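Peer 1: The structures considered in this document are given below.
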Structure P
Amino acid sequence: MPQAPATRIDKPVALRAARLLRGFTDVGVKILAEVASQRSLGKGSYAFKAGEASATLTFVVKGTLQLQADGGAALGEVVSGDSVGGLALLVEGEHVVSAQAASDVELLEVTRAAFDEMKRTHPRTALKLTLALAQDLADRLREAKGPLREFLTWEAGKRQG
């Protein structure tokens, strides 16, 4: 699928709207904006596919990404103000789901390489982002339902027993 025509994004304004960064100062947002790159996707294009290497925190600025299981079943949506892939900044791995543009999408992305450089040049901002990612993961796990919640409960019980 062709990429959507790029609309120039005001990166600090776009990142200020991200839920993940709600506790950030304007200076912290500006630092992240400096390392973030813009990416445009046309409807039907993939931001990433299950099994591909995961090395990018992605902020949805405009539009909707549909998360899909390996077989294509819809799992949920990532909309403007949301982010996906945050753990990729902290650990190497592969995407476990695919993310397809349900509409034309504008993204801001922070790569692991940019994050590693930020740890050296702006350690406080890097720490703040790490803590925000940990809080986001804790919130998502706390809100988990269905099979994921059952698995987490089983896994926790297994570790205690």
Structure Q
Amino acid sequence: MTENAKDMEPGMDQTSSPRHQPQIQADADQLLYASILAKGMYLGLGILLVTFALYLTGVLQPGIPIEELPRLWTLSVHEYLETVNHEFLHRPEVITGWGWLALLSMGDYLNFVGIALLAAVTIVCYMGVLPSLFRKKDWIYATIALLEVLVLTLAASGIVSVGH
């Protein structure tokens, strides 16, 4: 009996040992999804690092002074939004949803760009594989991917909200 045969579980031959498992290969759609995901993740991370550096170094002044944050963190979300608007932003309405886009000149709000990009990467990944799924007439996966794009886009849009 060979050394390898001694290590195998009873009833297994050398071709079915854990060391000889068949290799599972990702298909082209999976590789495309992973490629888009990796690029989007690195882009989002890079943007987060740059915008955070701009914020911390003071190149872009924040809308909310850093030294005020510990006091503000003790407030409820509603009180926080009201206080920040009243004391620092002086906007006609409290900033919620996509309202932060109007404040991108402020260092603390510019950080949201990287976060929004990271949140959107999954949508872009599904959109990237959709043409291939339709070309292959893979209707089930194409439908699932299309529904993912629609649901995630609808959720991100702020059109539908729960509990407000």
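Peer 1: If Cα extents along the principal axes in Å comes out at 80, 43, 32 when worked out from the coordinates, which of P, Q was used? List each step's numbers first, then the result.
Peer 2: Details: P: 52, 39, 24; Q: 80, 43, 32.
Attributed to the structure labelled Q.
Peer 1: Sticking with this one: Taking distance in nm of label points 7 Å out along Cα→Cβ at positions 55 and 71 as the criterion, which structure among P, Q has the greatest value? Mind showing how you got there, number by number?
Peer 2: Values: P: 3.2; Q: 2.0.
Structure P gives the largest value of distance in nm of label points 7 Å out along Cα→Cβ at positions 55 and 71 among P, Q.
Peer 1: Supply the structure label, taken from P, Q, corresponding to helix-only ellipticity at 222 nm (-39500 (n - 2.57) for each DSSP H run of 4 or more, over all residues; to 500) with the calculated value -18500. Don't jump to the answer; show the numbers that get you there.
Peer 2: Values: P: -12000; Q: -18500.
Source structure for this number: Q.
Peer 1: To which of P, Q does the computed value 41 (percent of Cα pairs over 18 Å apart, for residues 79-134 alone) belong? Numbers along the way, then the final one.
Peer 2: Working: P: 41; Q: 49.
Computing percent of Cα pairs over 18 Å apart, for residues 79-134 alone on every structure in P, Q gives 41 only for P.
FYI, it's all coordinate maths here, none of it is from the lab. Fair warning: this is a prediction, and the values are worked out from it, not measured in the lab. Cβ atoms are built from the backbone, for glycine too; each structure is taken alone.
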